[in-house]
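Structures given as structure tokens follow.
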Structure 1
Amino acid sequence: MTDLFTEADVVATVTRLTRAQLYQFVQSDLVRPQRDASGYVFRHIDIARLELLCDLSQDLELDEAGLGIVISLIDQLHAARQELATLARAIDALPQDLQARLRAELGRL
């Protein structure tokens, strides 16, 4: 299985996506593919994001401004989840007595 997709691969994979929409999503900075000598190169995460953009724009009829807002909120939520996971790993690395004190203090909040 390949990790990178060409523009043609993306349009074939994301069946509701036209090449014009793909370019619009890229120009609007809603998806940020890599570039190589032959053009844009997309990753699996880009494919998933394009599927979501098609759902939002076609099923929910969001315009470009609405898409930008929703995608920004999703990105913020994803970043917060990553930060929370990092914090949880840091807490798990603490000695047991400190973990217990921290949990007790968090329980009081």
Structure 2
Amino acid sequence: MINALKILFSIVLVWMCYVVITTSLNSNLFTNWDYLGSIPWMRATLWDFYANVLVIFVWVCYKEKYLLVKITWLILLFALGSIASCAFVLIQLFRLKPGEGLKELFGKKNG
């Protein structure tokens, strides 16, 4: 199961990097912001995104011991979204010792 999760989150990480990079090369978010911000579904999507960041950040706060690490992850989650989320999960997966599973993934604290 852990290996399948490593593969899944690696694929999602690579895919999201590809999507963000290609989109950024074709469309500048900052020059299009006035238009995008006027779309109700765009605003709803952003609120949804930041609500999910909060959920993931609560887990990060549980897992991580040091305040500086928590703040760093908060910034990364807000700035990079699912790219940072996938990176955090992958780091947690690769920190697992042989024989550890989902219980340790979600419950074991770092540090």
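One table, with the values for the structure above:
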quantity: Of the structures 1, 2, the one that 1.5 was derived from, the read-out being distance in nm of label points 7 Å out along Cα→Cβ at positions 16 and 64; calculated: 2
quantity: Which of 1, 2 yields 22 [relative contact order in percent (Cα under 8 Å, 6 or more apart), calculated]; calculated: 1
quantity: Highest-scoring label, criterion being mean count of other Cβ atoms within 10 Å over residues 24-31, among 1, 2; calculated: 1
quantity: Parent structure of the calculated result 1.7, given that distance in nm of label points 7 Å out along Cα→Cβ at positions 56 and 72 is the read-out and 1, 2 the choices; calculated: 2
quantity: If helix-only ellipticity at 222 nm (-39500 (n - 2.57) for each DSSP H run of 4 or more, over all residues; to 500) is computed and equals -20500, the structure in 1, 2; calculated: 1
quantity: Value 9.5, 27, calculated as Rg and Dmax of the Cα atoms in Å, for residues 8-47 alone, assigned to which of 1, 2; calculated: 1
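Bear in mind these aren't lab numbers, they're just calculated from the coordinates by the rules spelled out. Predicted model, so just to flag it, every value in this text is computed and none were measured. Cβ atoms are built from the backbone, for glycine too; each structure is taken alone.
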